[in-house]
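Multiple structures follow.
Just so it is clear, none of the values below were taken in a lab; they were calculated from the coordinates. Fair warning: this is a prediction, and the values are worked out from it, not measured in the lab. Cβ atoms are built from the backbone, for glycine too; each structure is taken alone.
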Structure 1
Amino acid sequence: MKDKIIQELNSSNKMSRLFGLEKIYKLIEIGEEQFKKTEEVNNHVHTIYSFSPYSPSMTAYLAWKAGLQAVGVMDHDSVSGCKELIEACKIIGIASTVGFELRVNFSGTKVEGRKLNNPDSNNIGYIAIHGIPESKLTEAKKFLNPIQIARNRRNKKILAKLNNLIKNYGMEEIDFNKEIYNISQAKEGGSITERHILYAFAKKIIQKTGKGEKLISFLKDNLDIVLSEKIKKFLLDENNQFYLYDLLGILKSSFLDKIFIQPDYEECISVYKAVKFSNSINAIPAYAYLGDVNDSPTGDKRAEKFEDDFLEELISELKKIGFKAITYMPPRNTLNQLLRLQRLCRKYEFMEISGVDINSPRQSFNYAIILRPEFAHLIEATWALIAHEKLANYDEKYALFNNRNPFKGKSLKERIVTYSEFGRRIGSRHPEIVYQKINF
């Protein structure tokens, strides 16, 4: 019975998902199975509203099951899953934080034209808008709508390029509406990404070759993809429950460049415009540090150099642009990379926000690395982020970086300590009554 209810958390209906979560919560809480709690947090989980196997309700459930104290949704070009995550976390009693991820162009900055944190494009970088007050989500959705429209124009061009290729392999064309749009949440304000296109292609490949040796031969002979032994083992296992996602990861890292079309600046708007908007709604604009990559936790990024060679120059420029934070993923980088980044964040007074980019079922929600002493401050920063978001929803002057904030005269470090204490005191079931918990 419980397994059937858990499956409801990924149903197509939002209310059914939340109702299913309520049923699961009651079963767990009154039963003998209690989920162990850790001090872990994760502020960067993707949902079905960009590309992920998880609805916001399922995201909340898996975070709760993993013992996380807080979880944050961070979809590409979309905030449509945010309210569901907030409601889901209230049901199970863990803290939530919401935002979105987008790509912006750095034209007019001192790092214009350089390769930043984006393996696909120079001058275009990923940023994260964290801690959006719930009352500002409608504004954020309106802001993102033209970006989604521009992205879909490019998506259709990429698909046309792919369809032109696959006819040579004896495959039927992929239909944008039936096989891409319909597997996304675009009708509900979700975004469509390259992963949706590659997911549809992965299904076509399996339909043509089946799983196993024939598929591996197809990848090598037709797409010039040479697999690592690890991935080959996954694809030889016809009972592999993550087969489609494993194949998708390979197509993302080793095939996408054959059909990729560079985005224009209607899709990847000016970094100045994005940061200005974020600050106007009292969210926290964060640059997403990637650093030179040796291995990718999601399996879809090659070993490659990024912004490490000019990191201080970049961070100095980010400060001038108006960024308030740097976000990074501790499992992705070496300790030396992150200690250097932390020193620069302290020097330029940037908030540090952690998160592990989860968009595949093979990934765990647990990353104990954040419990190491070098990253303990990231847990405190998460609680500060939560307090910022809930307090700013009550009164914008309590946003962490608002000019009227009563703690404006304190250092950023002091404000984060204070807000972290606030965040831990806010009731996860009823964060909307935050004003009753905090005495300024």
Structure 2
Amino acid sequence: MSRTFFIGSLLLLIASCAPKPPGPAPSSTAAPKTMSPAWINRQPADDNYWYGVGTADIKTSEDPRQAARQRALSEIAEQLKVTVESQLTDVMEATNMDYKEYSRSIIETRVEASLDYAEISDSYKDKRRQYVLAKLDKRQYFANLERKKKDAEKVAGDLIIRSMAGVSAAAFTNLTLALETVSPYLDLAPQMEYPAGSGQMENISPVISKILREYNNRIQVRFNPVSLQTIPLINDDKRITVKVVDEETGQSLASIWLKVSFNDASNHDLILTKDDGSTLYQMKRIMSAAGSYALAFFVDYESMLSDKARSLVRMVPRKFPVTVVLAAPKIMFAETITNLGDQVPNSPIVGSIKRCFEDNYSATFVDNEDDADMLLSLHVSTLEHTERISDIYPYFVHASGSLSLVNATTGQEILNAIIAEEKGADFNSIEKAGINALKKLARELDLDLCK
């Protein structure tokens, strides 16, 4: 027992002399420093996603997170733009089509639709800035595009097949719709089986372009009469019967818009064919010198095709001319010119008006009304508006008048114009002041038909 007690006491002594284990470390008041993510300084890149990093100043931005998000999406949009432009270039080289003018619209549509699938992958904020990392799944992007392209190919293909029944306004409408249907996917070269049943796949946009140009070449415009004779300034109700047909089949073409221009002028008229392919065109008053001119008729593709379709396919319509021969008009000129109530012979204003009609319309002047195509009447008078104040002031007289032109055959008024008032002066004679007013009126004659 004493031995057992001795051993126990020895063990207690050893334990009391052993070093004590260290106590718990004192708590620190400083928080551990957070490490910023690596994507802030280096944008991620891999085969599965497009990434965009956006930043915004916390102090100056009302909504830093939203601003950073928009900038991140903008970076993805720029990458999409490069992808679409590269694919469009490849397609243009392969098809010999020019989509440059339309590429911006394709890119904007694609980016707007695709960014709906982008997601925020991560975000980070320090004391000064908000950071956002966005990504767009490439596989999802291309899968969605392929599905939409297939749907567009089916719709466009059906429209093209319907348009191949022959030239018609409906065919132009269907081809326009087909082109607009596939236009958002031109960089992916949408295709169809063409010709139908051949098993051969062709890019859709060149197929549409080929059919449109073929139909353009088949349209023919016929006239009755094939030429016209008329006189400048006179609206003699001359009409042309216009007929539009398919040159290959002879079929009349209804609802075809035609543009009509005189002598290649920039302004034009529009006419539309009826159910039997015909329409009437009534000549307007022609304000030109005598000679031979062309009245040109051609299909107005601005009315037949949409802006989008015309930007993708350049259409050059065939021009169908009608010869218009303008004969020199014969004019009988009667004038009444008075100066303060007295008749004035050989006034210079008569010469000014005659030169206007001779230079602009090749007119000749006759003395007999029976020989005249038109009757021209001029009335001019002078009037002293205020009495002379004293001998040190000149006389002031005002001249004004009117000009009328009438169709000698029908009596229809062609022109009725007021000649703007002019003032003349002379220190010695009121009559000379009136003559000076008439001379100035002749020099300053300003009539629309003389321009």
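Comparing distance in nm of label points 7 Å out along Cα→Cβ at positions 175 and 399 across structures 1, 2, the highest value is found for 2.
With FRET efficiency 1/(1 + (r/R0)^6) of positions 39 and 383 (r between Cβ atoms, R0 = 30 Å, to 0.05) coming out at 1.00, pick the structure among 1, 2 it was computed from. Only one of 1, 2 returns 1.00 for FRET efficiency 1/(1 + (r/R0)^6) of positions 39 and 383 (r between Cβ atoms, R0 = 30 Å, to 0.05), namely 1. Out of 1, 2, choose the structure whose coordinates give FRET efficiency 1/(1 + (r/R0)^6) of positions 239 and 319 (r between Cβ atoms, R0 = 25 Å, to 0.05) equal to 0.00 when calculated. Computing FRET efficiency 1/(1 + (r/R0)^6) of positions 239 and 319 (r between Cβ atoms, R0 = 25 Å, to 0.05) on every structure in 1, 2 gives 0.00 only for 1. log10 I(q)/I(0) by the Debye sum over Cα atoms at q = 0.10, 0.19 Å⁻¹, for residues 327-422 alone was computed and gave -0.34, -0.93; which structure, 1, 2, did it come from? This figure was derived from 2. Among candidates 1, 2, the computation of helix-only ellipticity at 222 nm (-39500 (n - 2.57) for each DSSP H run of 4 or more, over all residues; to 500) that gave -13500 used structure 1. Here the criterion is Cα Rg over 2.2 N^0.38 Å, and among 1, 2 the highest value is seen for 2. Computed over structures 1, 2, relative contact order in percent (Cα under 8 Å, 6 or more apart) reaches its largest value in 1.
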